[in-house]
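Undergrad: What follows is a group of structures, each given as structure tokens.
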Structure 1
Amino acid sequence: MSASFRRFEILLPCTHNDGRQVPDEQIASVILELEAQFGAVSSETQVVHGLWRYEGQLYRDQLIRVVVDAPDNSESMTFMTDFKAVLMERFEQLDIWMTTFLVDVL
């Protein structure tokens with residue numbers, strides 16, 4: 001029996017936009033919050049390196065990928081949309097890259 005879920009991938013920054021290090025506890029807190037909300041969460045220990053430009057300034061990111069497979073419903077989408085705003089404030093970011101797509105679990 002298969003089920004459809006929506007996968008959310010979040011790239012959490014290891015540093016603030018001004019270069020200050022994000023405490024490990026802050027990242028751990030996000031992972032625990034997502035597990036409490038959805039019952040499961042995954043994260044990668046390798047660092048994802050990113051470059052992006054905003055208003056002429058180049059930003060270099062070190063990121064951790066966090067993955068949540070949630071029910072494909074409006075409640076999951078609303079939670080994650082609201083959570084993105086919380087993360088932007090908490091991590092002092094201009095943006096938090098979050099993507100979503102449908103997955104079929106076998």
Structure 2
Amino acid sequence: MHALTGWYCPGCGGTRSVMFLLTGHPMMSFIYHPLVLYTAIVIAYMLLRHLFDMIRTKSFRTQKKYFRTSMLWVALLITVINFLVKNISLIVFHIDLLTI
């Protein structure tokens with residue numbers, strides 16, 4: 001998309017963001033694509049909630065659902081804001097946030 005239009009796609013920076021997160025640089029990960037850090041936090045939250053419920057009930061199977069639809073709406077909002085900020089900074093201010 002960037003080569004054809006000059007605009008970044010909503011997922012641009014995601015791979016570099018994962019790389020930075022896995023190497024222990026959460027702030028750089030957030031700068032490249034905040035959805036990656038948000039997803040890691042949501043997954044950690046869900047795993048910890050399940051672990052605590054397993055310990056409390058002494059059973060691997062729990063009937064609780066940890067995922068909420070609001071989590072998807074937040075992810076969509078993060079993606080849209082990320083898309084707008086990166087493209088506005090690139091097109092209007094000529095600042096390429098993905099070359100930091």
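Undergrad: On percent of Cα pairs over 22 Å apart, which of the structures labelled 1, 2 is highest?
TA: Max of percent of Cα pairs over 22 Å apart: 2.
Undergrad: Taking relative contact order in percent (Cα under 8 Å, 6 or more apart) for each of 1, 2, which is largest?
TA: Once relative contact order in percent (Cα under 8 Å, 6 or more apart) is tallied for 1, 2, the winner is 1.
Undergrad: Determine which structure produced the value 11.0 for mean count of other Cβ atoms within 10 Å over residues 16-23, calculated from the coordinates; the candidates are 1, 2.
TA: The correct label is 1.
Undergrad: In terms of FRET efficiency 1/(1 + (r/R0)^6) of positions 64 and 88 (r between Cβ atoms, R0 = 25 Å, to 0.05), which of structures 1, 2 is highest?
TA: 1
Undergrad: Out of 1, 2, which structure matches 2.5 when distance in nm of label points 7 Å out along Cα→Cβ at positions 40 and 72 is calculated?
TA: Of the structures listed, the value fits 2.
Undergrad: For which of 1, 2 does helix-only ellipticity at 222 nm (-39500 (n - 2.57) for each DSSP H run of 4 or more, over all residues; to 500), calculated from the coordinates, equal -21500?
TA: Derived from the structure labelled 2.
Values quoted throughout were computed directly from the atomic coordinates according to the rules given, and no laboratory measurement underlies them. All figures in this text were calculated on a predicted structure; none of them were measured in a lab. Cβ atoms are built from the backbone, for glycine too; each structure is taken alone.
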